[in-house]
1. For which of the structures 1, 2 does the calculation of helix-only ellipticity at 222 nm (-39500 (n - 2.57) for each DSSP H run of 4 or more, over all residues; to 500) return -16000?
2. Which structure, out of 1, 2, was distance in nm of label points 7 Å out along Cα→Cβ at positions 25 and 41 calculated from, if the result is 2.8?
3. Identify which of structures 1, 2 gives the largest calculated value of FRET efficiency 1/(1 + (r/R0)^6) of positions 17 and 49 (r between Cβ atoms, R0 = 35 Å, to 0.05).
4. Any idea which of 1, 2 comes out highest on relative contact order in percent (Cα under 8 Å, 6 or more apart)?
5. Tell me which of 1, 2 gives 6.0 when you compute mean projected area of the Cα convex hull in nm².
Structure 1
Amino acid sequence: MIPQHSHCQICGKAIKYGEVVCSEKCKKEYEQFIRKRKMYVYIMYAALLFLIIMVVMSII
């Protein structure tokens with residue numbers, strides 16, 4: 001039976017279950033990825049808010 005494990009989110013190597021990345025290099029890349037993803041989420045919310053405001057302003 002294969003022991004429980006997970007895979008590195010960056011390179012895909014098998015790692016101990018519950019961990020996210022396998023090395024410091026992958027950890028840095030993962031943190032960069034998370035920062036970029038958060039920024040995209042903030043931009044999407046800002047764009048959605050802008051569109052809602054534009055729709056409300058056009059109705060008034």
Structure 2
Amino acid sequence: MNELRKLRKITQEELAESVKITRQTIISIENGNYNASLILLHKITKFFELSIEEVFIFE
């Protein structure tokens with residue numbers, strides 16, 4: 001998500017505001033320190049207009 005966000009020149013703050021969460025939560029997600037809910041994942045992928053698989057890598 002971090003690379004995609006930077007590629008599209010979107011700040012953490014802009015993304016956070018768009019999906020109604022804090023910038024700290026975006027930072028935690030990007031650092032792998034936060035397990036986002038399916039609802040939040042959906043909001044983020046809808047923002048990017050991509051599928052979950054295109055935005056997030058699941059191991």
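What follows draws every value from the coordinates through simple rules; no lab data is involved. Everything numeric in this text was worked out from a predicted model, so none of it was measured. Cβ atoms are built from the backbone, for glycine too; each structure is taken alone.
1. Details: 1: -22000; 2: -16000.
Source structure for this number: 2.
2. Numbers: 1: 2.8; 2: 1.6.
Corresponding structure: 1.
3. That would be structure 2.
4. 2
5. 1
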